[in-house]
Structure I
Amino acid sequence: MDVILASASPRRKELMEMLGIRNLKIRPARGEERPPAGAGPEELVLALASAKAEEVAGLYALEEDVVVAADTVVWIDGRVLGKPHSRQEAAAMLRRLSGRTHQVYTGVCVLKGGRGLSRCERSSVRFRPLSEEEIAAYVATGEPMDKAGAYGAQGLGALFVERIEGDFFNVMGLPLCSLGQMLKQQGVVVL
């Protein structure tokens with residue numbers, strides 16, 4: 001049995017390896033993400049994670065393989081902040097988060113033999129107030145460009161995070177406590 005991670009995220013791969021997952025294969029989903037119209041953050045991440053898992057399972061998985069897929073968004077002011085498309089957009093996202101609390105939602109789908117388990121985790125993150133100089137310097141590092149909400153709590157973005165309520169690994173894009181339970185239900189023993 002292989003465990004297939006349907007993601008190109010180096011952070012998700014690192015977290016799966018940290019769990020000691022044997023026979024880990026990386027097979028990123030390639031299909032176009034089609035969010036459900038009018039979806040809230042929980043419905044959005046669950047739908048996208050499920051679509052990724054189903055796509056990868058259909059292309060690469062054998063009946064006994066387990067496919068893990070996830071999708072993460074930042075939610076503030078009734079709006080989703082995904083990955084920024086430009087440095088200007090990254091800076092605007094960081095300005096919006098400065099001095100405020102936002103939510104990070106990650107939907108996870110674990111699929112085996114056509115049987116899928118899905119779960120959404122939510123964490124609250126409080127940023128300290130940021131100066132324009134700090135925002136410019138952080139954006140210049142390039143770190144914000146491949147991250148929902150334009151920051152990485154596990155990297156230099158940690159300098160902005162005053163407090164996290166909920167699963168820290170959820171903020172990184174893969175809630176390990178929930179994932180461990182889902183994997184166990186699908187027959188993958190982590191401990």
Structure II
Amino acid sequence: MSIKPDHWIIQMARDYGMIEPFQATQVRSGAISYGVSSYGYDIRVAEEFKIFTNVHSAVVDPKDFDPRSMVDFKGDVCVIPPNSFALARTVEYFRIPRNVLTICVGKSTYARCGIIVNVTPFEPEWEGYVTLEISNTTPLPAKIYANEGIAQVLFFEAADECEISYADKQGKYQRQQSIVLPKL
């Protein structure tokens with residue numbers, strides 16, 4: 001596997017609809033950057049958020065997730081409480097080719113503010129809006145700006161196609177259309 005440069009990403013986005021909507025250049029003016037970068041793509045966070053709350057004293061259990069542990073929020077700026085967490089989704093919809101794997105890492109602008117973005121890899125033939133996990137590790141409230149950059153996706157192309165893709169195994173997070181809570 002090798003990491004792919006910007007011209008490959010542009011070609012795949014145009015030829016196969018790998019990223020929609022697609023920004024072929026990096027946008028920076030007055031915003032946290034998004035769009036094509038040297039060897040990846042900076043994704044944007046949409047204006048839909050689910051913020052963790054303790055209002056109902058729910059227990060966080062990945063095998064039996066209680067949606068009452070979160071409140072829904074929609075807006076241009078989401079404030080994550082101190083030492084808390086939010087889920088969001090990308091503006092972009094992805095269609096990952098069978099011979100590609102991605103790794104997603106948080107942007108340094110947010111990391112330098114104590115805001116950590118965690119996203120699992122996008123497996124070959126996974127498709128959908130990406131559910132983002134955003135942690136505020138600081139003792140202060142933290143702002144997240146909708147429709148601006150939040151993380152960078154790196155694309156790795158294999159010499160051969162995988163034997164069993166995410167679509168083949170009918171993955172539980174296939175074709176996500178919104179923020180998707182944990183499933184068993």
- Note on the structure: Working back from -2000 (helix-only ellipticity at 222 nm (-39500 (n - 2.57) for each DSSP H run of 4 or more, over all residues; to 500), computed), options I, II, answer is structure II
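When mean count of other Cβ atoms within 10 Å over residues 38-45 is calculated, the result is 21.4; to which of the structures I, II does this value belong? Can you show the working numbers first?
Numbers: I: 17.1; II: 21.4.
This value belongs to structure II.
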- Message: When distance in nm of label points 7 Å out along Cα→Cβ at positions 6 and 94 is compared over structures I, II, which one is greatest?
- Response: I
- For FRET efficiency 1/(1 + (r/R0)^6) of positions 62 and 126 (r between Cβ atoms, R0 = 30 Å, to 0.05), which of I, II scores largest? II
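Once mean count of other Cβ atoms within 10 Å over residues 102-109 is calculated for every structure in I, II, which label goes with the largest value?
Values: I: 24.6; II: 16.5.
Greatest value across I, II: structure I.
Upon calculation of relative contact order in percent (Cα under 8 Å, 6 or more apart) from the atomic coordinates, which of the structures I, II produces 21? The partial results should precede the final answer.
Values: I: 21; II: 28.
It must be structure I, since only it matches.
To test your reading of the models, identify which of I, II gives 0.55 for FRET efficiency 1/(1 + (r/R0)^6) of positions 54 and 78 (r between Cβ atoms, R0 = 30 Å, to 0.05) when calculated.
Numbers: I: 0.55; II: 0.95.
Structure of origin is I.
Name the one structure among I, II that distance in nm of label points 7 Å out along Cα→Cβ at positions 22 and 142 of 3.2 was derived from.
Values: I: 3.7; II: 3.2.
Attributed to the structure labelled II.
log10 I(q)/I(0) by the Debye sum over Cα atoms at q = 0.14, 0.24 Å⁻¹, for residues 70-109 alone was computed and gave -0.54, -1.08; which structure, I, II, did it come from? Walk me through the numbers before you get to the answer.
Working: I: -0.32, -0.83; II: -0.54, -1.08.
Clearly, the read-out refers to II.
Looking at mean count of other Cβ atoms within 10 Å over residues 30-37, point out which structure of I, II has the largest value.
On the way: I: 10.2; II: 16.9.
Biggest value here belongs to II.
Every number here is computed from the coordinates shown, using simple stated rules; none is lab data. Everything quoted here is computed from the prediction, not taken from an experiment. Cβ atoms are built from the backbone, for glycine too; each structure is taken alone.
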